[in-house]
Structure 1
Amino acid sequence: MRARTRIARQTGVLAAVAALGAGLLAGCADDGDSGSSSSEGGGGKTTITLGLFGTQGFKEAGLYKEYEKLNPKIKIQENVVERNENYYPALVNHLTTNSGLQDVQAVEVGNIAEVTETQASKLVDLSKVSGVKSGTWLDWKWKQATTKDGQTIGLGTDIGPMAICYRKDLFEQAGLPSDREDVGKLWSGDWNKLVKAGETYKKKAPGGTYFMDSPGGLLNAIVSSEKDKYYDASGKVIYKSNPAIKSAFDLTAKAAKEGLVGAQTQFQPAWDTTIANSKFAAVACPPWMLGYLKGKSKPENAGKWDVAAAPKAGNWGGTFLTVPKSGKNVKEAEKLVTWLTAPEQLAKLFSVQGSFPSTPGSYTLPLVTDAKNDMTGDAPIGKIFAEAAQSIPTQVIGPKDQIIQQGLTDNGVILVTKGKSAKDAWETATKTIDNNLEK
């Protein structure tokens, strides 16, 4: 996630693609009787439907075809809404009325707390499904979809461990180191050091370029590394009183005022153009961002990027798969989501789509350890992101995290690039957020 959660799954193909092996999960090939009403596909097959947003990558990674081969009586059909901001309200409506739901429904991390808190009774407790073991997932990821009374209503697919992607050529032209280890040392342990590096960059910056892409991207990265964000453990909204959030906002506003970040909102056409025209040297970079960079960059920029550790480990993005109790094929859906979220399958998803696994068992598989990306050349991206993933702090995720985060970026720090003071930008952001929270 994406403050702009609708962009959590970006298109873009990573270079390391391996052959799919049959029989990776012995025992999952038993198609069996679903034990519930089923929708018949062609040839008498049972069709399992998935409601998804963006590009989750299961189809692109060949996972549906592999599962159908292992289960000849199963046909898989995905129904995709491009933007989560359009997908999620409809999902909430279907859950509230307990009708119109697909056999499997994806939920973005920015929405998982609300679904877990308010809709758990409509969803299968996947912790009780055969083959599901909590230890398969990162502990904090498992807990995000677990209710207070111990029901786990979603199985994690990907996460967004934070790194900093940077242009080696632009860093060199500005007199900064370009080796990823040396770059990481520039700002190790402190986001203030990252901004200091930006000040150094600006002194000799190649004409027309900024140090980082956008104020929103920088703010999201800083906040992603904080243990306490927008809510406390009791569920109280604390973003205005949390010094970590105000500090992140002020540091980002400082970078914006000094002209270290571009005056763009991420994932808008104008921002896409800055990627294509090499207008910035660094970007806060979860794994899925690599696919976005590849999709928007000119071919001649392949290999000019590299990946360094972020000042602090954080997470930006991630998705869960849920199984509605009212689905037509509950038992078969349970089997499918268990298989799709197993370490072997999530490693394949990363190798093709760039969606980083939420399962530590994936991190030692060759598809992860040997992964490369066209944009970052020989950078061992799998190892870099795996190391970051295992250092991510456990965070409290609130039901309206998405609203708060988007307010701070799109109605807050971006205003500093347009001439507003940090104080006025903060007041505008908080007023907008509070109005939206009361709706």
Structure 2
Amino acid sequence: MGEVFQKGKLAKKASFQLLNYTTEEKNEALLLISNQLLEDTDLIIKENKIDLENGRENGLSPSVLDRIMLDEKRIKDMALALQELVNLNDPVGVVVEEIEKENGLKIVKKTVPIGVMGMIYEARPNVTIDAASLALKTGNSIVLRGSSSAKQSNIALVNSIHAALEKSALPKDAVQLIEDTNRETAKELFHLKEFLDVLIPRGGKGLIDTVVKEATVPVIETGAGNCHLFIDETADKEMAINISLNGKTQRPSVCNALETILIEKNWFEQHGIALLEALHKKDVEIYGDYTVCHMFSLAKEATEEDWFTEYSALKISIKIIDGVQDAITHINTYGTKHSEAIITENKENAALFLSGVDAAAVYHNASTRFTDGFEFGYGAEIGISTQKLHARGPMGLNALTSVKFFIYGEGQIRN
């Protein structure tokens, strides 16, 4: 038996044990993990530096290296997030519906853990903590499979989790890490139906498409973020510029960062150069259509591929369009159903955009950077679902539960 099978089997066994623990016991385990992370900070940073050195040698981009990087502040933030997670309500055991039949049969629908979650993800070692903590809070076990680029960091983080769980009531085997990061282990995970109840990919479009295409385990699709901003004719100039800069430059490597700005032609004639200059001053590479390139010599010509691209870097594509309906058509053609925004003072156009765009999160006069489990009040998130079944948008605690029907009788039989 290989590593994937063995660790899947251990996680399955632990998932049955987790059904017996109280909210207090789960919260105690989360606090122990929080404390352990702080205690192990120096060791985690030491292992993370190995990943960063390997990444530089392998030519990883600055944006990917930023995703991998762990420093004292980021580890402290992870520890704090665990403490905040403790304060959130336990979503398990909630009565969703209660029915009493005429024959006295009582049917109670309650939330329960999903069971065993698989998580396959790229670069970000913080996902190791986010996913494990959410799983434990909801009574799920989890099998983690990170990428080779963050291998040493992930091992160090899971070692800290295991050290904490050994001090808790919860089983250490509830959190498993596949340390072998070759492609074969990923493929094994795709087909581990014997032990996994769901598989969640988190990363770039290539990874997500591969998992959706090849996995036989049920998949929750967390989408790549080709996010758009549409600046309507009535948009406030300063608001549009500020939101554009925030959406693109505040943290360009994340999935809710802007990748394309669509600009209504009349607004562009009045304010477009100011926006382009503001982006350029922030070192953003601009890929534009004919109008943009004609008006701004520093812009590069956008190709058809650019409209589909999630840059995850200081790059953006810009297109001049006729109005809100053109924006909706463009986004529904090229978008990834993640987060889309409109800047406008026209309420009718705002309503048309919000209802017409097919995305998990739609914004009026606000940055797409808010699509996040913490910002939505869910605590840590395990991903942002761009599908429509079971969960959509930032996936917090409630998204990691299923339901179960409890039926209570007194000898009733069906005629």
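Nothing in this text is a laboratory measurement; each read-out follows from the coordinates by a stated rule. As the structure is a computational prediction, the values presented were derived from the model and not from experiment. Cβ atoms are built from the backbone, for glycine too; each structure is taken alone.
Suppose distance in nm of label points 7 Å out along Cα→Cβ at positions 73 and 185 works out to 3.2; of 1, 2, which structure was it derived from?
2
With distance in nm of label points 7 Å out along Cα→Cβ at positions 337 and 353 derived from the coordinates and found to be 1.5, which of 1, 2 does the value describe?
Source structure: 1.
helix-only ellipticity at 222 nm (-39500 (n - 2.57) for each DSSP H run of 4 or more, over all residues; to 500) was computed and gave -11500; which structure, 1, 2, did it come from?
Value -11500 for helix-only ellipticity at 222 nm (-39500 (n - 2.57) for each DSSP H run of 4 or more, over all residues; to 500) corresponds to 1 out of 1, 2.
Identify which of structures 1, 2 gives the largest calculated value of distance in nm of label points 7 Å out along Cα→Cβ at positions 241 and 361.
1
Given a value of 19 for relative contact order in percent (Cα under 8 Å, 6 or more apart), calculated from one of 1, 2, which structure does it belong to?
Only one of 1, 2 returns 19 for relative contact order in percent (Cα under 8 Å, 6 or more apart), namely 2.
Taking 23.9 as the value of mean projected area of the Cα convex hull in nm² derived from one of the structures shown (1, 2), identify that structure.
This figure was derived from 2.
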